[in-house]
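Enquirer: What follows is a group of structures, each given as C-alpha cells.
None of the figures in this text is laboratory data; all of them are computed from the coordinates on show. These numbers were taken from a predicted model, which means no experiment stands behind them. Cβ atoms are built from the backbone, for glycine too; each structure is taken alone.
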Structure 1
Amino acid sequence: MLYRFIMPTSLADTTFVVIDLETSGGSPASAGITEIGAVKVQAGVVLGEYESFINPGHSLPSFITSLTGITDEMLRDAPSIEHTLPSLLEFIGMHTQVIVVAHNAPFDIGFLKAAAIKAQIQWPPFHVIDTVRIARHVLTLDEVPNCQLSTLAKFFGTKNSPSHRALDDARATVEVLHGIIDRLGSHEITTIEALKKLNRQRSPRLM
C-alpha cells in the first residue's frame, strides 16, 4: 500500500482572508450586516481587498450610527446581503486554498452563516482562525490587559487604526495577525496545521 506524505504548509505560504463586519446589532436573529471589509494576504503582501455597504432592511439604532458613523442614508441604495454574499465568496476563494481570519471570529462568521442560510447559499467549510484566541496564547496579561482589536493594534503599533469601519478594522487585523505570527515562532508554530491546532486549544487566559 502506498502512502501519500503531505508536507505541512508554512505560514509564509498560506493565503489568509481577513474579514470584518459592521452590523446593526449583536445577534443575527434580530440584526443585519451593514458593511463588509476583507483583505486577502500572503507572506505580508496584500493580494486584494473587498469592501461593500449592505442594506440590512431596517433602520439603524442610534447607538450604532454613533459608534460607526454609518447612517441609514448611506445604506439606502446599498445591495442586500443576498446579492452581496456571492461576490464575497468569490473574493475569498476556494475553502481548500485559503484560511479565513477574523477578530472575535464567532461573531463575524455567525452573521455570515446566518446570512447564507437566509440567502439559501451553502457556506463553504472554511478553516477559520480567531485572532482573539491566538492572541491569548501568545500575549501575557503583563503585555496587554485585554485582547480587544484596539488594544492589540496599539501593542503591535499598526499603521491602520481600528475605527469600527469594516475595511479599516480588517486592515488593522491583518497587521495584528502578522504581529501574532511573529510571536508564534517562539512557540514552535510555523505551519498552518500547527496554528489550527492552537486555535482549537483552550486559552490560558480569559481576557
Structure 2
Amino acid sequence: MSALALEDRCHLNGLALEYGQPKYVTMLGETDKQGGWRENKANGGLLMDMQTNKILVRGLSMPHSPRLYDGKLWFLESGRGSLAWLNPEKLHYGDARAVETVVELPGFTRGLDFCGPLAFIGLSQVRESATFSNIPIVERLTERICGVWVVNIVTKEIVAFLRFEDAVQEIFAVQVLRGIRFPELLDWNDELVKSSYVLPDKDLADVAR
C-alpha cells in the first residue's frame, strides 16, 4: 500500500489474534488502487501473517474470519461458501494447495467461532449486484440462505442450522457466548441501541462528508 486512503484498495476484512496480539489477516485483493480488489474477486483473496509480513496463501475466493483454534488456522472462503483450514505440511508461501476445505455450505460464509468440536458459521444471501457476480458460490447455487450453520470439524458433518426465512439477509460475525445461559435480545428500537456505538470526534473528522 502506497498510501492510507478511504478507497477500499485491498479490502482487509478479517483478523486473528495469537496470545492477544494481531497475527493473521484476510484480504480480498493485492492491489494499490481504488476498489482494485473487485477486478479479481473470484480468486484474488489472500491470507497473510502480519508479524512476518508474508503472504501465506493467494488465490482465495473472498476469504473471511481467520481464527486460531485447536492448533489450526481456520478461515472462511465467502466466495465459495466454505469452511477451511491451513495445512502447514503443504504450505509453500502463496500456494493455495495448503488449503483444506472442510465443508461447502449454502450461503456466503462470514463469521466464525468454535465450541468444542463444533464450528458456528454465519451464512448470508449473496446480494445480486456486480460486486457479487462471477464468484464460485453464485455459479454453484441459484438460491443462497441466511442463517447460522453448525459443523462438526472432526466428522465434517452439518449437525444443526438456524435459517432466517425473512428480514435478515446478511450476517457479518458470529460469537459463542460462553457461560451465558439466557442472553438478552434487544429490540431494534430499544433505548440502549441508540447509545451502543460511539465514534470520537477526532475520528469522525477523518470521514469524508
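Enquirer: Output the label of whichever structure in 1, 2 has the greatest value of FRET efficiency 1/(1 + (r/R0)^6) of positions 21 and 133 (r between Cβ atoms, R0 = 41 Å, to 0.05).
Expert: Ranking 1, 2 on FRET efficiency 1/(1 + (r/R0)^6) of positions 21 and 133 (r between Cβ atoms, R0 = 41 Å, to 0.05), first place is 1.
Enquirer: Check the numbers for distance in nm of label points 7 Å out along Cα→Cβ at positions 109 and 173 across 1, 2 and tell me which is largest.
Expert: Sorting by distance in nm of label points 7 Å out along Cα→Cβ at positions 109 and 173 in descending order puts 2 first.
Enquirer: Same structure, new question: If helix-only ellipticity at 222 nm (-39500 (n - 2.57) for each DSSP H run of 4 or more, over all residues; to 500) computes to -500, which of 1, 2 did it come from?
Expert: Of the structures listed, the value fits 2.
Enquirer: If distance in nm of label points 7 Å out along Cα→Cβ at positions 125 and 157 is computed to be 4.3, which of 1, 2 is the source?
Expert: Considering all the candidates, the number was obtained from 1.
Enquirer: Let me ask something else. Match the computed value 12.3, 38 of Rg and Dmax of the Cα atoms in Å, for residues 101-164 alone to one of the structures 1, 2, and report its label.
Expert: So the calculation was done on 2.
Enquirer: A further question on this structure: Quick check: 0.65 is what I get for FRET efficiency 1/(1 + (r/R0)^6) of positions 69 and 181 (r between Cβ atoms, R0 = 25 Å, to 0.05), calculated from one of 1, 2. Which structure matches?
Expert: Computing FRET efficiency 1/(1 + (r/R0)^6) of positions 69 and 181 (r between Cβ atoms, R0 = 25 Å, to 0.05) on every structure in 1, 2 gives 0.65 only for 2.
Enquirer: Can I ask one more? When relative contact order in percent (Cα under 8 Å, 6 or more apart) is computed for each of 1, 2, which one produces 24?
Expert: Derived from 1, not from the others.
Enquirer: Identify the structure, out of 1, 2, from whose coordinates mean count of other Cβ atoms within 10 Å over residues 13-20 was calculated to give 22.5.
Expert: Among 1, 2, the structure yielding 22.5 for mean count of other Cβ atoms within 10 Å over residues 13-20 is 1.
Enquirer: Check the numbers for percent of Cα pairs over 28 Å apart across 1, 2 and tell me which is largest.
Expert: 2
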